[in-house]
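Structures given as structure tokens follow.
Please treat every number below as a calculation from the coordinates, not as lab data. Please read all numbers here as calculations on a predicted model, not as lab measurements. Cβ atoms are built from the backbone, for glycine too; each structure is taken alone.
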Structure I
Amino acid sequence: MKKLFIAAIMSLSLISTSTFAEIKVGIILGFTGPIESLTPAMAASAELAFKEASDSGSLLGGETIKPLRADSTCVDSAAATTAAEGLISQGIVAIMGADCSGVTGAIASNVAVPKGVIMISPSATSPGLTTLDDKGFFFRTAPSDARGGQILADITKDRGIKSVAVTYTNNDYGKGLADVYEAAVKAHGIKVTTVAAHEDGKADYSSEVAVLASAGGDAVAVIGYLDQGGKGIIQGSMDSGAFDTFILSDGMIGDSLTDTFGKSLNKSFGSLPGSTGKGAGVFTKVAKAAGIDSSGPYTGESYDAAALIVLAMQAGNSADRASIAKNVMAVANGPGTKIYPGQLKKGLDLLAKGKAVDYEGATAVTFTDVGESFGSFLEKEVKGGKFKTKAQR
């Protein structure tokens with residue numbers, strides 16, 4: 001009898017451990033590298049959604065999420081792939097990330113898709129990712145640069161720019177966006193004086209600026225990263241007096257840039273994915289209550305990526321990797337009850353009852369048939385040495 005009692009207790013213990021073990025989810029972002037000033041708020045936003053789901057007590061009957069961070073570097077595909085392999089070896093069931101397009105494609109193609117691990121990127125925008133052979137395991141809450149480049153060109157036209165020099169960071173993100181932007185501004189009748197690549201990580205960009213200056217233009221479009229080469233191009237332009245108006249891609253928009261250059265950027269403008277809708281306002285309040293500055297790029301998209309992961313778990317009643325991937329589209333595109341930031345418990349409870357949800361989130365999430373956000377964009381301008389939102393596009 002004693003042996004039977006002990007066996008029963010051990011059996012119950014195993015069931016309890018299995019049922020309420022933490023679910024591990026990876027967060028892969030560029031904690032070092034050319035966008036390192038942006039990633040802390042992005043990671044914190046994703047972790048906020050995971051915490052919200054864990055604290056609700058409603059996720060799969062009481063399960064909790066354990067986020068594990070890894071560094072994509074943004075630019076080193078080999079390092080990013082190794083980081084992803086490390087997370088998968090720890091048993092993660094999904095990845096919130098990666099961030100920059102090149103490393104995101106490398107992780108998806110070499111690690112995540114072959115291993116059957118879903119990825120939802122909040123910020124990889126290269127048009128090349130649209131046709132990635134992802135077997136249904138890759139999604140992104142940020143819209144493609146195929147649309148982003150057109151939006152930036154529209155803003156350029158509306159600002160009265162007649163001629164523009166273009167420089168881009170020499171990678172998938174930079175080249176893809178530069179190609180779209182160049183074609184779109186030309187279609188608006190704007191003269192493109194030159195298109196030149198730049199490399200990140202250099203100490204001096206005077207030679208690159210000299211090429212741009214010799215071509216001339218009302219402004220220079222800087223398609224790059226605010227903590228690396230893009231910043232160097234602006235510094236060199238200001239030092240030499242070559243340009244004082246900068247057209248900024250999404251990777252160039254962040255407080256670290258205005259903290260460095262202040263009012264010297266007052267003629268400059270750009271765009272990045274974002275919304276001024278209901279969800280954006282709700283997210284700002286939810287993030288502020290958690291001590292997170294949500295004003296930077298891709299914070300809302302990061303929260304939404306994490307939220308979709310947990311809602312997809314609940315929709316399939318499983319933390320199985322394939323089940324999560326299978327259910328993302330259903331919770332993102334509805335039809336069903338609209339769910340906003342701070343309402344994950346509501347969404348989880350509805351799904352547990354077999355009800356449908358339509359996750360609107362911070363960025364009015366709606367996916368195309370290949371799993372990327374249609375998205376909206378914010379027109380940004382520098383006034384008083386700070387980035388301000390002028391309009392939603």
Structure II
Amino acid sequence: MKKSLTVAALAASLVMGAQAAETIKVGVALGFTGPAESLAPAMAAGAELAMKEVSDSGALLGGAKVVPVRGDSTCIDAAAATATAERLVSSEKVKAIIGGLCSGATTAMLKNVALPKGVLLFSPSATSPALTTIPDNEFFFRASPSDARQGQIIADMLMEKGVKKAALTYTNNDYGKGLADSIKTNFEAKGGKVTIYASHEDGKGDYTAEVGALASAGGDILIVVGYLDQGGRGIIRSSLDTGAFSTFFLPDAMIGDSLTTAIGSGLNGSYGVVPGTDSPGAAKYDELTKKAGFKNGPYSPESYDAAALTLLAMQAAKSTDSNKVKMKVRDVANAPGVKIYPGELAKGLKLLAEGKDIDYVGATAVELIGPGESAGNYRTVQVKGGKFETTGYR
């Protein structure tokens with residue numbers, strides 16, 4: 001009888017343990033449609049890879065399982081982004097959101113949902129300098145550096161290439177204006193001249209008028225601060241068709257295989273920059289993506305890091321409450337502590353459970369500075385043979 005009671009007690013204990021294990025929903029709100037939609041699949045796969053790694057470890061908050069919930073934040077539609085974030089928080093009950101992809105959508109989600117509802121928002125790729133100054137009560141983080149720094153890098157690259165004069169066109173939104181301002185300011189401070197500074201709208205079928213104005217102003221190169229799947233691509237295609245420009249500088253949102261596939265050898269000789277690093281973590285992440293069966297791409301490593309840092313911060317906080325989690329993000333991201341790389345999230349979770357410090361290096365050698373921003377690293381690229389090739393890191 002005594003043995004029977006012991007078995008029953010053990011069974012009850014196991015049931016209670018199983019019930020205690022929490023299911024944690026995390027939103028993945030990216031621009032699955034819109035002017036940068038070709039980037040979203042690899043980004044979502046990266047974030048969800050980190051979530052699966054944590055779930056499989058059984059080490060998060062007593063064995064919690066992490067369930068990703070996708071939502072389309074579009075890219076530039078603030079109303080759609082807000083509606084998506086509202087659904088994720090109010091209906092799906094997510095504990096945090098990885099997103100958005102673009103700065104405009106991210107700003108809308110932050111101001112209209114994440115901040116008023118007190119939910120952590122961690123963007124892999126929103127780079128507008130304006131996000132630095134938005135009062136966010138520390139609910140917002142980003143795994144990519146601000147365009148204030150990208151503008152400095154671009155100006156340096158142009159000067160190193162001997163560019164004296166450049167035409168500049170930018171997509172007419174927060175991201176485009178913020179980066180264009182940074183490029184212009186930094187390039188002119190170094191002695192360069194911007195011959196024309198003109199916005200363009202996404203979603204048009206014909207950019208002949210815009211390219212005509214750019215061509216009239218002239219320049220050694222055309223800087224295209226746009227999106228690879230819409231306006232930026234259209235500007236380049238029209239420029240090549242009319243012979244207006246043959247060489248282009250391509251900032252981060254113009255880097256992706258869909259652009260070279262669409263334009264081909266016409267892009268040969270053009271060059272650009274996108275967040276990236278040659279750190280040991282980058283190589284480890286590339287191996288993980290191959291094993292998982294998807295192709296690494298721009299902002300996919302940052303997506304993995306954003307999700308990983310969010311979940312590691314939950315472990316450090318011993319809670320999924322964003323008010324507590326937000327206070328631990330920098331602690332797990334920065335030194336001191338045991339360095340944690342992609343594929344080592346279980347190790348990080350266990351160390352945190354033991355009360356030890358970790359320094360999450362991740363896939364991008366992430367280091368958080370200032371108001372929840374990544375110090376950031378950049379990968380420089382050039383188009384050769386109709387494909388992007390890495391030329392260095394900064």
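Here are the numbers:
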{"item": "FRET efficiency 1/(1 + (r/R0)^6) of positions 114 and 258 (r between Cβ atoms, R0 = 30 Å, to 0.05) - highest-scoring structure of I, II", "result": "II"}
{"item": "Ranking I, II by distance in nm of label points 7 Å out along Cα→Cβ at positions 306 and 346, the structure that comes out highest", "result": "II"}
{"item": "Source structure (of I, II) for distance in nm of label points 7 Å out along Cα→Cβ at positions 122 and 298, computed value 2.3", "result": "II"}
{"item": "Of the structures I, II, the one that 4.1 was derived from, the read-out being distance in nm of label points 7 Å out along Cα→Cβ at positions 138 and 290", "result": "II"}
